[in-house]
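Derivation of every value follows stated rules applied to the coordinates shown; laboratory data play no part. Just so you know, these numbers come straight off a predicted model, no measurement behind them. Cβ atoms are built from the backbone, for glycine too; each structure is taken alone.
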Structure P
Amino acid sequence: MSRLVPAVVHDSIIELIGVETEAADWDHLGQADKTAMIGRWVARADVGGVLRPLLGSDAEIRVWVKEVGLKKRRRSSLLCARAVVDATLGPDVSIDPARTGDKPPHCVADAPAGSAYLCWDRPANAKHLIWAALSALEDRHDLTTAMVVLIDTVAERTTPDRRARLDRLARRCGVSIRWIEP
């Protein structure tokens, strides 16, 4: 993208995309319907018309919608650290607010057994999460354990064979996997 989108424009378009993807039940749409919806945003005056002077071509607008608008929506729809820790380690475990982040979503929880690094996302991102957990164990010597939390949904159900493979791969790295369904 050639130029920066001002925050006020960025935020208003992100909000619009969020509202409309929610109304359309985006996570359950087929790829053709998602592509058509993105095309409509590019063609609309309140999205493409606003972004065109800032970004240039329709192709750049489409990339911005996908890479900024929809990814921002995706990140905001993930569970928060408290929900992940409650589901995996329990509600009595504290979270260090200074050690949380969003790429990937992660936190450090202080459990009675020691400090645990947790990162979470969809199973499609498991390899990145396993790497993040392994890196955290290597880089942070105060950690006792690292855990990858994979969020399985009705829209994206992981097969038992894939679950078993991911569990084996993580175990080889000294990382545990927990599966949750919100």
Structure Q
Amino acid sequence: MKYGKRLILRYSIAVIFAIVGIKIIYFIFSPLTFYSSYYSIYYLSPKLIGSTSFIINNIKLNFISACTAASAYLLLVLLTLTTDIKLKKALRVIFAGSLLILIANLIRIDILIIALVKYGSNLFNTLHLFFWKVLSTVFVVILWIFLTKVFKIKEIPIYSDFKKIYSVYRKPR
């Protein structure tokens, strides 16, 4: 497939995924994150209440959609789709990156739960804001840099495409 067609296909998929992808991410990762976090803190004897809450030491913990970190998964997919790499490599990048986001998110949730149960809501709120406002964005940027090194990706999302298009149209005819 020629570069122009591949480019149009990649960006079309990226736009479609930007619109509907968040629902797919929530569908896949919300239950996975909730039940994984439930089992990862099992030593604290949590008691399930429905499919989105549990109780530890008489503290009710509600798992809301933001706990899924869907925007991190979405950013990873969009970065991958806007980078000119082969489909097989792109799928490996998305899988590996998603697994690392899930693991980091579970560690974050565990730390927050332990902070709440052992030290109270003040530390929980402080840590939660720190994770949300500072670490989440920094983590995705570092994750993307790590994945580009591991998978030997030389292109820069969007920029490399514009550079390639510019070089084609810049040539005199």
Structure (P, Q) behind the derived value 1.27 of Cα Rg over 2.2 N^0.38 Å: Q
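State the single structure among P, Q that was used to calculate distance in nm of label points 7 Å out along Cα→Cβ at positions 31 and 63, giving 1.1.
Values: P: 2.1; Q: 1.1.
Considering all the candidates, the number was obtained from Q.
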Ranked on relative contact order in percent (Cα under 8 Å, 6 or more apart), which label among P, Q comes first with the largest value? Q
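When distance in nm of label points 7 Å out along Cα→Cβ at positions 103 and 119 is compared over structures P, Q, which one is greatest? Each step should come with its number before you reach the end.
Values: P: 1.3; Q: 2.4.
For this comparison of distance in nm of label points 7 Å out along Cα→Cβ at positions 103 and 119, the top structure is Q.
Computing distance in nm of label points 7 Å out along Cα→Cβ at positions 15 and 95 gives 2.5 for which of P, Q?
Working: P: 2.5; Q: 3.0.
Derived from the structure labelled P.
Using FRET efficiency 1/(1 + (r/R0)^6) of positions 39 and 111 (r between Cβ atoms, R0 = 25 Å, to 0.05), single out the structure from P, Q with the greatest value. Present the calculation step by step, with values, prior to reporting the outcome.
Details: P: 0.00; Q: 0.95.
Largest one: structure Q.
Any idea which of P, Q comes out highest on FRET efficiency 1/(1 + (r/R0)^6) of positions 47 and 71 (r between Cβ atoms, R0 = 35 Å, to 0.05)? Please list the in-between numbers first.
On the way: P: 1.00; Q: 0.70.
Largest one: structure P.
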helix-only ellipticity at 222 nm (-39500 (n - 2.57) for each DSSP H run of 4 or more, over all residues; to 500), calculated, reads -24000; among P, Q the input was structure Q
